[in-house]
Structure P
Amino acid sequence: MSDVLQKYLPEHAVLPCFELIKTNHVHLKIVNERQTRHGDYRKNANGYHQITVNASLNKYRFLITLIHEIAHLVAFEKYGQFIKPHGNEWKLTFQHLMLPFIRSEIFPNQLLPLLARHFKNPKASSDTDATLSLALKQFDEKESDKNYIFEIPYGSHFRIQNGKVFKKIALRVKRYECIDLQTGRMYLFQPNAEVELIPN
């Protein structure tokens with residue numbers, strides 16, 4: 001298992017992650033990319049813990065996702081199955097498990113202050129922390145036809161993953177207001193949403 005983890009994790013995170021997986025009896029599955037989530041935790045009917053993580057994640061996001069999912073397992077085991085999935089018990093557990101990894105041997109120096117800020121009050125998804133998400137995305141293999149929504153001009157048309165086409169209208173606080181050109185409905189997009197720009 002540690003040989004497999006070397007492909008997906010920063011070098012100095014492999015052994016501590018392997019120990020967490022062993023200690024918590026995790027059945028880890030590395031799966032093809034799912035658009036809706038980076039990872040998943042579930043306790044199967046026979047009682048074993050299964051965690052899935054997308055294979056396509058860069059090594060820093062893979063690490064955060066793996067610890068995020070192990071935190072679900074540990075929080076449910078410690079506090080019981082009726083806690084909120086991303087409630088205070090999970091946040092405390094995630095902070096505690098993540099803390100040993102937030103160091104320069106594991107993460108690039110430019111990510112450390114963003115991680116420190118994020119883990120003061122971790123969210124259900126690191127994607128909702130736009131600053132951290134953008135910083136992490138610079139380590140992705142970028143698809144050449146994709147732009148971040150904050151990069152494209154107002155009034156331009158763009159397509160999202162499911163094929164829907166939108167027009168970028170305005171910035172509302174931290175998110176972008178865009179209109180679905182087929183239905184006329186207004187939607188809000190995170191600045192780090194990846195979209196395909198359509199030439200007008």
Structure Q
Amino acid sequence: MARPRSFDEGEVLRAARDQFWSIGYAAARVDDIAAATGLGKGSLYGAFGDKRQLFLRTFDDHCAELVDAVRRALDGPDAGALERLRAHVLAVADATASDVCRRGCLLAKGTAELSGQDPAVEATARRTFAAIEELLASCVAGAQRAGDIKQDEDPARLAGLLLAVLRGIEALGKGGSSPDSLRSIAETALAVMPRP
């Protein structure tokens with residue numbers, strides 16, 4: 001009979017995620033992950049498998065949380081869609097600017113480091129970007145129905161532009177761009193949304 005786990009799985013996964021997030025997959029040693037989680041290597045392997053399996057679990061969980069956060073930020077009635085879109089874009093710029101450790105985005109970091117060599121990471125990243133782009137497109141379409149963005153524009157194309165801008169803001173923030181520059185980029189992206 002297996003012993004019940006005597007640790008909080010969520011806390012362990014968050015600690016492991018933070019190790020991967022701070023230094024990347026390749027640099028994260030299993031000994032460091034074990035120390036950060038408070039588990040021995042045997043317990044870590046027994047509960048989550050090898051380092052790759054642990055990373056995939058934390059990466060998948062993080063991406064799902066990210067999509068949920070974007071959904072919460074953008075969902076709502078058509079009447080406030082443009083304001084929610086604006087608030088979301090500015091919130092990403094502000095959060096990026098306040099990342100003084102320059103950890104960047106785990107989605108971006110994991111994708112850049114591993115997607116070319118790990119099909120599971122690539123699939124999760126592709127699925128996550130597509131889900132975020134779809135949420136952005138839905139919000140743009142809501143703003144169009146409310147009369148705040150021109151109706152003859154393709155919401156998917158505008159969403160693709162916004163997704164690229166948001167990913168670019170995160171990359172520039174990791175590279176040390178100033179908070180004012182990041183906010184200015186966000187404001188410019190919002191200003192180019194075609195208004196009626």
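Bear in mind these aren't lab numbers, they're just calculated from the coordinates by the rules spelled out. As the structure is a computational prediction, the values presented were derived from the model and not from experiment. Cβ atoms are built from the backbone, for glycine too; each structure is taken alone.
When distance in nm of label points 7 Å out along Cα→Cβ at positions 51 and 115 is calculated for each of the structures P, Q, which structure yields the highest value?
Q
A value of 6.2 was computed for distance in nm of label points 7 Å out along Cα→Cβ at positions 43 and 147; which of P, Q is the source structure?
Q
Of the structures P, Q, report the one carrying the highest value of mean count of other Cβ atoms within 10 Å over residues 59-66.
When mean count of other Cβ atoms within 10 Å over residues 59-66 is calculated for P, Q, structure P comes out on top.
Relative contact order in percent (Cα under 8 Å, 6 or more apart) was computed and gave 23; which structure, P, Q, did it come from?
Of the structures listed, the value fits Q.
Going by distance in nm of label points 7 Å out along Cα→Cβ at positions 131 and 187, which of structures P, Q comes out largest?
Once distance in nm of label points 7 Å out along Cα→Cβ at positions 131 and 187 is tallied for P, Q, the winner is Q.
Suppose distance in nm of label points 7 Å out along Cα→Cβ at positions 19 and 99 works out to 1.5; of P, Q, which structure was it derived from?
P
-9500 is what came out when helix-only ellipticity at 222 nm (-39500 (n - 2.57) for each DSSP H run of 4 or more, over all residues; to 500) was calculated for one structure; which of P, Q is it?
P
Looking at structures P, Q, which one was mean count of other Cβ atoms within 10 Å over residues 107-114 calculated from, given that it came out as 19.5?
Of the options listed, only Q reproduces it.
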